[in-house]
Structure P
Amino acid sequence: MRVLAALSGIIALFCMAIGVVTLLEVLPPLRDELTWTFWFGISALLFLASIACNAGGRGGGDEY
C-alpha cells in the first residue's frame with residue numbers, strides 16, 4: 001500500500017504542475033476540457049487517494 005500511496009502522490013504532484021503551467025499560460029491547454037481546474041481536481045483526488053492508501057496500509061494489531 002505504501003508504494004501505491006507514493007505513486008499516487010507523485011502523479012498528483014505531476015498533475016498539479018501541469019495545472020500551474022496551464023494556469024500561467026506557459027503552454028496552451030491540451031484540449032478545451034483539460035483546463036487548470038481539471039488538473040487541480042485530479043490532483044486533489046490523487047492526494048486524497050495517497051492519504052487513504054497510506055493510512056490503510058497500517059494493518060495488524062488488535063484494534064477494532
Structure Q
Amino acid sequence: MKSRFMIENPKEIECTMKITMKVGDWEILRDQLESKWPSSDLYMQITSILVDARKIFYPESLDD
C-alpha cells in the first residue's frame with residue numbers, strides 16, 4: 001500500500017510558539033508592534049498577560 005499526505009492549505013495550519021523573556025523585554029517588544037493586524041492582536045495578548053502578571057507580582061499596596 002502506498003499513500004501520500006498532503007497539506008492543501010498550509011496557511012491555515014495553527015502553530016504554537018513558546019517564548020521566554022524578561023517582563024521588561026516583553027514590554028519593549030509590545031511597544032514595537034505596529035497597530036495593524038495581526039501585530040495588533042499580539043500587542044493585545046502581550047498587554048493582557050502583563051496586566052495579569054502585575055496583579056500578582058506588583059500589589060497595589062503593601063499595607064493590604
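Work out the source of 53, 17, 15 here, i.e. which of P, Q gives that when Cα extents along the principal axes in Å is computed. Traced to structure P. Here helix-only ellipticity at 222 nm (-39500 (n - 2.57) for each DSSP H run of 4 or more, over all residues; to 500) was derived from just one of the structures P, Q, and that gives -23500; the source is P.
Among candidates P, Q, the computation of distance in nm of label points 7 Å out along Cα→Cβ at positions 30 and 54 that gave 0.7 used structure Q.
Rule-based calculations on the coordinates, nothing more; no lab input. The structure presented is a predicted model; accordingly, all values stated were derived computationally and were not measured. Cβ atoms are built from the backbone, for glycine too; each structure is taken alone.
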